[in-house]
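Visitor: There are structures below to look over.
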Structure 1
């Protein structure tokens, strides 16, 4: 049977875009279906990854200027800079990125169809545009990369203009003087530090009893200290009772309680940001006669090749659940393309790094010190504090720590954990060494540019070797391992 396309991709986010690019390299005919009538790239380019990081970069630049030169005539950043200035900075980046994605699709002869895609059967996709006009296309393979959307809370009215989610926060018209953030995940701390850098007074209401529990304990301690220095208040194990306007005091009041206490707290704020969970965008995606296996939250289940329970239908990106990041989605989309066209490809080896784009950044990969101890592995750690880095001195960015976790016996690198400027870039040097089963000797025996933040690896490696030496092992024997 002759099909219109070799693959139809529903959704043009990182997984869909990556699958399209890889498929064209196999000389396949590709169609991308995008529901947004104005933009390609989905949440990745327009509502999530890129715009939020653009806002972060603007806030980081303002904080750097503010930290070096102080208040201008007593004015805080939110008094000096307007939100429209930051949005203009963001829009310039989004316009450039959208143009590049569009040009890449045109250059690689990828067809696009604007409208809502629906899988009629395992070889047919129907696209309905904004004028309710429908067209059907046939295809050998289908990739679902429709992403996710925010889950609205039951007890909070997001229709109020003072209550935002992580979509509407990017449409703010002003920098709030006060912001209450309801949430406990990565995005919570990203936005908390971004707006704190702009001079906003931040209060976090977390329903958990700890801050980002997967972090290495020393990195977590550093983050906690930074939050305190930024005057960011965190209330753990909190439950919101009510959010209401106080017209007399011209503010919004958030009423909450903490676990184990009957005391009622009231926080006055200008805006409330709710950051809850996400749900997969699969509603109305498939006809009633087509069944696909999902988990209890509705995320599509896939095998190691990103194939769903339907033989020629694949899924990738946030719609399949964790790790739910643009970085992982790019890889998943490429691997799905290789799988559907029977092209051999290795899956990523080793651990996957995480990146938290707070100010400063946080990133890590591999075992934490505590996890290694729980596994019974004899490890030593090496530390490099940013305050000891020349590059950090030059940039006035002295908050930070790079920590290496390595096996005491053979110096094999088992984990890298960083908080500080450029952490999400720095992590890849450690990732490369770990993927090769390398040791911390690499950082001692090879030349690293100076001054750079990468110098932290060399300092941390020497610090770790010194700890082994102080434990009673002769220095020469350490370096011969």
Structure 2
């Protein structure tokens, strides 16, 4: 279990109330930035503002990236312009882009105007790329080496590159005079290279996997997952190296995509902020639309039952088994949908696999239905009903489970063909669809059985 490098929240607040600024400054100087960022994200805003002022200046810009995005926006609005400009100037370009994406247009323009000319140019360039593109994720901070310089010259060049953050010195690229990417070389290979007068072109390895600024960020996630890389170079249409994307930024994108899929699969619109940061009225607005649609669709189930009112009144025992049957169909459909949607997200399943999935789910649905039918057959006897009712229940379970798994597995393909997010095929949507089919299946099988083997 991980342990925080910070004292408890109560102790920090107590130190602030006692105005023990010396202890607080020392604490913030020694503690891990991730722990400080987590505390500042959860603390009341006024306390957060007061404590942030006590963080050493050389740590503020890095610390800011560890604070939750919603709190970052609040701090930008609360802190004096001079402090905001100071740490935004020093932030890494990719982290600064995330911040500027979340603030209002007016605030963004004000921040950009106060930045140093060079940093303003970089910030505007990254913001010029489409939203959710690789260009918004990348940083232009990288070290490019000449292929003709020797290993010794390269190491000497690295020592003097004080403008590039130390963590980026692990990502060394080789470019020609036009800036076109030729390859990459690790710092370790340079240090271990012997003799030291070898040209970089003999030490480097060619780069076969690259990104482009206009690629969707989701594609970057897939490439990072496929090639298991810590970083990837970004090149323009001419092959010129324009930046790099690191794994931590891609992890954030993957987390956002997974969160969106889960929320949509639950039958609601995507939340822009975290659960506690989302106002109650916004939460209601995001959820009421789907609930209203599903509520009205439930009317179809009620209408179907009404059409079998006479059957229901005469054979009232059917109502005991109806919830069980429609639940089996809904649950099996949700299982299939979640598997297919996850497979699509991981690129394990493509639209060309629809027939293969259909055949597999047909077989799975049949076997699952038979398993449940073997249990359902004996349930009517518990209440002393005619054993033939068990046949009706068993046949209904097989049919409704097959319909459920086929609906759950095929609807994602339909939504993708319509250029919609397959995650929209939420479990409530499938459950409502299977509710209607379950009612129709149960009553029609019962009525069909009545024609051949009348019940007394």
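FYI, it's all coordinate maths here, none of it is from the lab. Predicted model only: the values in this text are computed from it and were never measured. Cβ atoms are built from the backbone, for glycine too; each structure is taken alone.
Visitor: Give the label, chosen from 1, 2, of the structure having the highest value of distance in nm of label points 7 Å out along Cα→Cβ at positions 284 and 316.
Guide: Going through 1, 2 one by one, distance in nm of label points 7 Å out along Cα→Cβ at positions 284 and 316 is largest in 2.
Visitor: Say we calculate mean count of other Cβ atoms within 10 Å over residues 92-99 for every structure; which of 1, 2 gives the highest result?
Guide: If we compare mean count of other Cβ atoms within 10 Å over residues 92-99 over 1, 2, the biggest value is for 2.
Visitor: Also, quick follow-up: Figure out for me which of the structures 1, 2 the number 4, 17, 24, 25, 20, 9, 2, 0 belongs to, where P(r) over Cα pairs in 10 Å bins from 0, in percent was derived from the coordinates.
Guide: 1
Visitor: Shifting gears a bit: Any idea which of 1, 2 comes out highest on relative contact order in percent (Cα under 8 Å, 6 or more apart)?
Guide: 1
Visitor: Who wins on mean count of other Cβ atoms within 10 Å over residues 204-211 among 1, 2, i.e. which is largest?
Guide: 1
Visitor: Have a look at 1, 2 and say which one yields -10000 for helix-only ellipticity at 222 nm (-39500 (n - 2.57) for each DSSP H run of 4 or more, over all residues; to 500), as calculated.
Guide: So the calculation was done on 1.
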